[in-house]
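Multiple structures are listed underneath, in structure tokens.
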Structure 1
Amino acid sequence: MAKIISILNFKGGVGKTTTCINLGTALWMQGYKVLLVDSDSQANLTRHMDFDASAGDPTLYNWMNDASINPPVYQRYDGLFYIPAGRNLLDIEAAMITKMNREHILDERLQIVSDFFDYILIDCSPKEGLLNTNAMTASDGVIIPVECSTYAIDGLVVIENGINDVKKYLNPKLEIMGMVITRYNKQLRISRSIINSLEKQYPGLVFDNKISMCVKIQESPFYNQSVFEFKPLPSAAEEYFRLSEEIIGVKHNRNWEKLVAKFEN
């Protein structure tokens, strides 16, 4: 059965989709079977996967509305799969609100496919709401990307309270796995100060491996590629690869560059 992880922050622009894609790709490169779930109506992860929304193929919206359809799971590479989203996901909360099991719909759907994967990563919407509650109810843990900026800590208390509420009332196994620092610049004093503040406020919850500010990370989504595919930059790819090892608690001592050939298969 898969370990299900929500990539969550109620602030936009902190690197949720980038983290989901690159972390998922790093896990896949290490030999795990991975499913990425786009639960954000902006559908950035879906566009990254080159999904043709105009073809009318089912998406997460259709599946959550109708459990009888086949799971809308599509293959990116052999062993790396995704469930796409669309703009119609904006309407899903209105459709769910009258259902008795409204907080558990996504959990029930993912249990259908869970045995086929090692990891399921959910790219969450940057707002509070029933869909994110569904994601947390379905998950074993939450990873919170935190941009290394002056306002990094703003809103974290709200996220923490939301996670605790879901843990108390809906999903007792839910835990905060950790916070991923994104757009980190070790040369800046403010970056070090922000990390020190986070580590004091959330001891043991800030991952050691941080994601540096990097142009390649910002450019790669334009070409629908992970940092491992788009003119691989050793530092960026290395950071995501080591972050994946820290998250799963296993250090394979593998060189990610030797695994890039997987993209050609």
Structure 2
Amino acid sequence: MKKNMFFIILLLLFFFSTNSYSEETIHLSTCEWPPFLSKGLKHNGLYSHIVTSAFEEMGVEVEYEFYPAKRAQLYAEIGKTDGSIAYFHNKNREKKFYFSDSIGKDNIMFFHLKSYKFDFKTKDDLKEINIGGTLGYNTLKKLEDLNASGNKFKIYVKNTDLDNLRLLVKGIVHVFPCSREVGLHLIRSNFSSKIVKKIIYHPKKFYTKSLYALFPKRSKRSKNLISILNEGLKRIHKNGKYNQLMDDFSKGKYKIN
């Protein structure tokens, strides 16, 4: 009997804590990261749509504020917004934020010119070649760690993925590891059709990373928002909504014609 009463009390607490947010709108910061996130995409892009759908399952509305990447994270950290999307996990962020369950995964592939014979089977295949790396990205840290462990190659560090793709086209770097979808989007949006045909990516993944929503540890309500979002994510996985959004993304349905 006592166990049943305890369970009922927990359910009621969760119900009322969830309903307390159903009458308000939470604000999440994010940045331009097409084709995943952008004000120019339907529903602000795939990842925002996933998070919005999960919160909607729980009766919570979401509005997004777009800022440069560093500012988007900073505003969540200081409480200007309730949280931010979409980020990979690292120890520095863990000190300041709670992480939701995964909202998606990103595959990092090696892009290269079709004319460059590149076969990536093991990390040894990276020795003595020129590789592009983007400043501030997790991929650059992985490259630097590989280099330090004895896989000697030259890293060309640039400020943006597009800068690295331009080095690739010029033949200055031999390969450039980048998100598959982001790389393809940048190539198709910034180069001529003649150049587009010259760039391919190796089918073997460099690595796959999960992406998360972040909520600041300094906010007293962050843990509750995490619980609500995680429950919503479970529901959209169970009812098929999540798979439908992923399918829509693969079919290009987030583009505004």
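Figure out for me which of the structures 1, 2 the number 1.04 belongs to, where Rg/Rh (Cα atoms, Kirkwood Rh) was derived from the coordinates. Among 1, 2, the structure yielding 1.04 for Rg/Rh (Cα atoms, Kirkwood Rh) is 2.
Mean count of other Cβ atoms within 10 Å over residues 117-124 computed as 24.6: which structure among 1, 2? Checking each candidate, the match is 1. In this comparison of 1, 2, the computed figure 0.80 for FRET efficiency 1/(1 + (r/R0)^6) of positions 125 and 213 (r between Cβ atoms, R0 = 30 Å, to 0.05) is attributed to 1. Here relative contact order in percent (Cα under 8 Å, 6 or more apart) has been calculated and equals 29, so which of 1, 2 was it run on? The read-out was computed on structure 2.
Taking -10500 as the value of helix-only ellipticity at 222 nm (-39500 (n - 2.57) for each DSSP H run of 4 or more, over all residues; to 500) derived from one of the structures shown (1, 2), identify that structure. Of the options listed, only 1 reproduces it.
In this comparison of 1, 2, the computed figure 3.7 for distance in nm of label points 7 Å out along Cα→Cβ at positions 69 and 205 is attributed to 1.
Just so you know, all these numbers are worked out from the coordinates, no wet-lab data involved. Remember, predicted model here, so these are calculated numbers, not experimental data. Cβ atoms are built from the backbone, for glycine too; each structure is taken alone.
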